[in-house]
Structure 1
């Protein structure tokens, strides 16, 4: 089956908005071309709207969400800094790994996978942490962690939030929640191919950026001088920006804003409920704790009675080869135990859910 005909409903790239496809096909501009720089400025403004922030330092990092994660730690963590991390999935684990690599004293606060982090435990884990870090929408488990209490009670700590799977899909309010550093990815609810990591930094956090981070490429002191065309002295060249991907992000953000952020969130919520109700109607068990389930990323337990002694991987391969539908495997300790079904970006349409449920029903009846 041609790749273009596939329906991607896994935790990875979502099908792009039509506007994004058009943007990717336009002639490539130079990375210092005034027309591109105008697009970059407009992209940053659109990111502010979607993040719900007035932060001046808001930009797309040239790299996927993991680059955004690394930039968020390497610019703010000094050796020995106490960093409290909420862990209830693969990406909380990855935060611990990245923080540890830059020399932090990592204080983990764990919750069972499938359940949200207890914010009271997170806030009381250390008397004076430098950073409190948490994943808003844990992609490996389909769980939403609550953020607003952390911002209200963080004290002197910086609040660092992974919004890779939440931005554009569920409610995000960076300024209202007093989030200091947040990063995301383009390939989830923004409906743009992978390759950029939107990042926003509060003025409060900006005052704490390390003067000389260990990474030159991700140094926000340097990057801020490149993206801010209004700064004294103008822009300072840093690296060759991925101009086509920035144009694609600009188009994807435009599609979200044209629909309306609230309308996009409602569409994701309705599709997620429809999918989850449909899965339960097929006799399948949802994994994530009720009340904290993500509408855009549903984890469902692999049935114990698969037909014809098929493995769960064979079921997923059959969905892909026969019906052109890709769903995701379980990650980390959930490998082989759950399927991860994405309903994100342009893919979050009722017709796609109907197609998936019908195909899954046929596969499980074989």
Structure 2
């Protein structure tokens, strides 16, 4: 990074602090969390109280959207951005991830906070884009394959749509593998991992086992499968638009340490979902703000946006915002035509390809 960028980014951080955006708005975030939990419970109540199949379908959609809202709100707690108290963030993460959706919270912190944030869209490092052998994220990955595998990947756009339904199951599986590794390893600090595992167990107990005492097996199984599958699609609609479209570059490993700001801004996109999107996404629609200021709580991202846009324009960093529908569509198109790998973020042509 050049000295002017470093100086101005420090000035931007000072301005964030001066405006009070470094203060954690815990109450506001908890109110939104309570709203999303309430929406989920309202959907479940509606599902139990009606026999109309159309209304039952609507009820499941409402419950899934409420669950997605809990997940995105918890994303802030997983970044320790909800409260100044570590235990509050840990407790909310355990509630929102392992208990509410059955996904390990400690695994998410490792996968997302430590790996993804330090290496967004970096080939071979960011697990979010490490989709082989099932899908090729970049041209380079596609070109390395041969025979039947290459033939299959050329038609991956047909397979990816039904595969998105398995998003939640996939991350639940890898979360359990991560917990097993942490709990059977040599680390002595295992308390949070045990709590995480207990919360995952609590998820299956409260969402699957207990309902079996009151509802038929086929109803519980059907709801669990539909809720999890629809949740996979909603997760794709929220998380993919920030990094999957062609405008978000993919780079080689050696680009990680060259220019941190350029890495984050060139490999991330914002998307505009309006008031509904802001409520549902809890700051994930402001990926650039989030990647440069992950410690700042999401309610401040919209106010920060003009300042960060001016900063990027001044120093030549890309700052792109797509419409939500456009970003989702382009996320899918990346499986039709995988994006190229950028050889160097500092090359002049990068600015043309990202504009």
Structure 3
């Protein structure tokens, strides 16, 4: 395999790890081989606690016990971590340029661990660094081999950026999976009939209430080939337009009445994946709610059910939607500003937002009920 094909294969495996984390050992091993090493180790550390949260040894030369020994003790005395403190991301360092033979001969890490397991030279780099985590990769050569040189540093830099993106992609993918799972559980537990659909109306998830609704002949909604449709022909284009608006950019929610034996109102509102922060590879989704006759809710009540808000949190949300500041609301409500800030933090957590402007934007997406 040529160097270019080897790099292409390595990059492909790196990005596949975002969907299949079990391939990280393979990916780390390929990184080590491409950089001219016999083995490699990827370490991710929590910067707040300085505790490792992920440690992957390729184990192509060393056995897995080496990785366990390192994580259990030798990580704390590894001098290679010290030389990375003042480096930039993707700056690859050859350790023998820093640690001379005299240092190696008396250093506990090298004498009791690194050389004992058959390694001698190392090349290390910081491949990702954010507020929470720091990821380091080390590539090793065995006793008897030549030290790493500039050619190996250049080779490592070719995949270094791809490794960083794979790490971030995996984290983002895990976050999306977690949110999707939590979202599915949340709508399953709600009394409202709720569905999650894509821009073509394909039903990705529905709760028991929605399932009963679709199986009801007079509901006004039905499912054909896995997609959501209305049974009243004049409403077909209206529903399609609402779905398109909720999964487009900018994403906008809307509502309509259904024709059928019973009066129902359908709300189609964007999910967070359809925000302006969505990536090209993400599929914008929409949340569909069906409110039956006699169960009409105010917009604030709908917000409360969507995000599981307490009455106090709903009052703060209402004030923000009205353009009031937390300070103004605290003064009018006769509560302390700290109390309002605490409720605001809960609103951020429940809606998946970080700033007040984002929170108001999310809350504003819930369509207004029609009387």
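Couple of notes before you dig in:
- Among 1, 2, 3, structure where distance in nm of label points 7 Å out along Cα→Cβ at positions 28 and 44 as derived comes to 2.9: 2
- Computed over structures 1, 2, 3, mean count of other Cβ atoms within 10 Å over residues 76-83 reaches its largest value in 2.
- Given 158 for volume of the Cα convex hull per residue in Å³, calculated: source structure among 1, 2, 3: 2
- For P(r) over Cα pairs in 10 Å bins from 0, in percent, for residues 140-195 alone computed as 22, 51, 24, 3, the structure of 1, 2, 3 it came from: 1
- Sorting 1, 2, 3 by percent of Cα pairs over 29 Å apart, for residues 12-163 alone from high to low puts 2 first, with the largest value.
Values quoted throughout were computed directly from the atomic coordinates according to the rules given, and no laboratory measurement underlies them. Here the structure is a predicted model, which means the values were calculated and not measured. Cβ atoms are built from the backbone, for glycine too; each structure is taken alone.
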